[in-house]
Structure I
Amino acid sequence: MLKRFFSYYQPYRKLFILDFGCAVLAAALELAFPVIVNQVIDQLLPKNNLRLIILASLALLFFYAVNTGVKYIVTYFGHKLGTNIETDMRTELFAHLQRQPFSYYDNEKTGKLMSRLTTDLFEISEVAHHGPEDIFITCMSLGGSLYLMLRIHVPLAWATFALVPIIVIAMTIFNKKMTKVNTKIYKNLGEFNAGVESSISGVRVVQAFANEGHEEEKFDVLNQNYRGLKLKFYQTMAISSSFNYFLIRLISLFALFFGAYYTIQGAITYGEFVGFILLSNIFIRPIELINNMIESYPKGIAGFKRFTELMDMKPAITDAPDAETMPAVQGNIAYQHVSFGYTTEKDVLNDIHLTIQAGETIAFVGPSGAGKTTICNLLPRFYEVTGGQITIDGFPIQKATLDSLRNQIGIVQQDVYLFAGSIRENVAYGKLDATDEEMMAAVKLANLEKVVAEMPEGLDTLIGERGVKLSGGQKQRLSIARMFLKNPPILILDEATSALDTETEQAIQEALNELSDGRTTLIIAHRLATIKHADRIIVVNEQGIVEDGTHEVLLAQNGAYRKLYDAQFSS
């Protein structure tokens, strides 16, 4: 895992060398100060030479000035290094999440994923900045100060060092405990964020049912669980900090007591005694730094573990090693012995055979849950078939790159999703480099022209999160405009006109008919009146495809379609 962690430093080698080098220089200059003080007291003061003392003081001032600049570099450029690594990880993780199939998001909560992209990576950033330099400087400061103390007086140095192994053992134990607690905290934080995101996103439903109290109770449970884990972490941290504080102060006390004893005995000079006390303070500082590391490192380690776990989870649907770019297609589609199940226990589709000619308009009808939407979702590989294969113009879709496959297909989904932005941004999603003229043409075809004209800022009007400022029909029409702009050879219309009033639906239906001309169109519909014009109607139920024919032919058969039709129009 360490090798993997340090691989993120690779693009920023120069920045790391600058930060690390300056941190080492700062630590070395800190060690120089006690040595100089020792020499001033023992060598210069007895000579009563004020000029030499002034020169020594100016030398110390120079060291401090250099160290000030060095510390600025370490603080700013070190955090810049950590932020760069955090940004790279977030970019990599976001791209990884974007490539996960629908089945992944069927089982994940948005709030948990948001936590992975934010809190986890911030803690990793802190470790990325402080980690290597803190560990090296700690070792360097401990080793350097101990070496200089040994040069002054060996027994005194070892007496001062005696408590360090106990501190290291204690820190190791506490570090393991805090890492374990932090892992639980991050997991709980994901659940916490998911709960908050769900309640806030569904606030209109909450208020409509007057269930604010219920949501507050649910939130309180999440909040108290999170609080409990945080308190457990801080309790462990408090015990660790208090214990280490006491041992560290004992080191200072040992240095003072034994140093005074050896000075009285004449074993060391007054200058060596003062220098030793200063060195013991430098010796203590990295131990205190380790104590601070115990608080931040477990968070970063736990965050990086969660990051790698997510990154190691390969997308279930990817480009095959030998995948090719699918050429422009005519739209001949074939489902050959296709089977599919959302779980391994039960298949939604079993051994489906279906051939669709280029330019045909095919409507899928049947009861909810029969597999109509599933059949269509398999075409752009939102889900992967578990048996058989699907081809477009004889080209197996599993052998096509996902981008080239999905660029051939335009989709208006039943559950319209609009981004929190302007009308322009949402329409342009169908073709990111579209001109204003192309966008307005798509808006006109979707019968949205009048709506845009009445908006205060036209295409640049903000529509709120998920298009909350638009009516249901306007949102559906905007989604249709997006599809008009993409203008693909294959269309999938999943209840595309379900949210429209009768007059608007008729206008949109005419536009859809024009767009369908010469293109392969798959329509998923519950309202049979909207698909009478289809070249073929496919009836799907729990047994699979049970009927296939035109509206008139299927009515005459007095089968499953006739029952659906009579159920809708008998009144």
Structure II
Amino acid sequence: MREGSGRFTLWRPELGSVTVSILTAIYLLALTNWSFWSKGWLYLQGRPTTFASIAIGVACLYIALCVAVSVKYAMKPIFIVLILCAASGAWFMDRFGVVIDIEMIRNAAQTNSSEAGHLVTPGFLLHMFVYGVLPSLLLIWVRVRHRTFFAKVRGNLAVIAPALVIALVAGLSHGRIYAATVRAHHDWFETLNPFVPLVTAIQYAAGETSDSNIVAAPLGEDAHVADSPLTERKPRLMIVVAGETARAENFSLGGYGRNTNPELAKQDILYFPQTSSCGTATAVSLPCMFSVYTRAEYTHRKGLETQNLVDVLGHAGVNVEWWDNNTGSKQIASRIKELELFKSGIPGLCSGEECRDQVLLDNLDAFIGSVKSDTVLVLHQIGSHGPAYYQRYPEEFRRFTPECRAADFSECSRDEIVNAYDNSIAYTDHILSTVIDKLRGQEDRLDVSMLYMSDHGESLGELGLYLHGTPYMIAPSQQTHVPFVLWLGKDEKAAYSADCLKAETEKPQSHDNLFHTVLGMMRVQTKVRDPALDLMSACRRPGAIS
């Protein structure tokens, strides 16, 4: 079209603000909410009338919300943000079955660029272009017609008020069914995209602002080592391995059909097959397992407000270090020596800010050789963190093939995904067995032990879920049932009844036990240690701390 000035200009359609708002609402609801609709149809057990009623009600709410923010100059930026957020949320919810709650957002916020990069696949970029960028460009192209202020208020209210009334009627018409369904399936409305994830993100940001100035209160300042002086005994060395994304279901030590633990099976270990995690994501589980609180008591804020296991050990005079090959200690080690080995950039082991767990072993001999006093070393693995399981192990551990060698699961079959995951578990088996061998080599000089416990598990396609981070209340066992391995050196083993320890392996255990068990094994006495949660307490022979 030629303007009167003689210049050419691109033709642009013109639509009223209410029309654009309704179209945007319908787009968001129809094309970025597959998880919400599919869950609703499943949970409502195929009741078409009830399903249609909720669809009408939710559509009216979306329309009312979009019309309410159709303010001149602000309308397009707001809608573009909604579209891009909805497109991103839809990818992760539809593809992996995740629920974007506060803990999922916290876990994402605390990751590093390398880990996040595994999720930005070509498939994700294509999805964002089709469902996010193109609709945004279309919105920019359209010329929006706005009425005068008072006419706009009247026109908007003429849409908003009836929409809210219809939504209310739709909700009340099957209210009992909806209430019962939501109580039974908390994840349903948490997938309502993009408004629920956006509200959750705002809540997370507000919480982070209030958390930034928290100073951890002292804990266990009365702690002391209740044992003979070092002049009369060997220094005690305990290595605590905090695993990552290892699920008990794929440990052959617990009965898995594949031999994923060939090396540990040859070691004289204790395996606890009924162990549950505190959370389903590292940002929750890791601070919780090192805290004094049980899973029922723990909150993110409590974890920040209170010192933890490594602090109490320090108060007792135990030397404590944290070696990290993940994304950091989540502030657990902020008051002790922490080595961020994932930043070491060792050729052949590291790429960006990710390294294979061999990096935890490279300087371990030198460290063990330097121990002259009671010491606890925490090794935080990258373990089996997905989706790029194939990057967690070297070539010689490609035992289960063909395995998925992509971060985008759509490129692989489920069997290939499981193969890659099992290879990463077999590599963790090797790492743990090597730690044991290194400790055993120093038994004449040190009283040694190793405790391994994974922070959470992983879904590998069961119930349509992948990865982890599902809210604990609805999380499947694959995300909460974790492996727990304990190895005792000859001196430490002599301090316990073997039959009693064997009986303990047959009992349910959890992250709740870690804090108190480590203190007990290091003979640390303090008022904050609960012997009932120290799973070794009942098995100690007379004369040892109980």
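Computed from the coordinates by the stated procedures, all read-outs in this text should not be read as laboratory data. Bear in mind the structure is a predicted one, so any value in this text is a computation, not a measurement. Cβ atoms are built from the backbone, for glycine too; each structure is taken alone.
Here are some notes:
- Read-out mean count of other Cβ atoms within 10 Å over residues 219-226, computed value 13.5, structure in I, II: I
- Taking Cα Rg over 2.2 N^0.38 Å as the measure, the highest value among I, II is held by I.
- Structure with the greatest value (metric relative contact order in percent (Cα under 8 Å, 6 or more apart), set I, II): II
- Per mean projected area of the Cα convex hull in nm², for residues 155-450 alone, the highest-valued of structures I, II: I
- Among candidates I, II, the computation of helix-only ellipticity at 222 nm (-39500 (n - 2.57) for each DSSP H run of 4 or more, over all residues; to 500) that gave -21000 used structure I.
- Distance in nm of label points 7 Å out along Cα→Cβ at positions 83 and 235 from the coordinates reads 3.8; which among I, II: I
- Structure (I, II) behind the derived value 0.3 of distance in nm of label points 7 Å out along Cα→Cβ at positions 187 and 459: II
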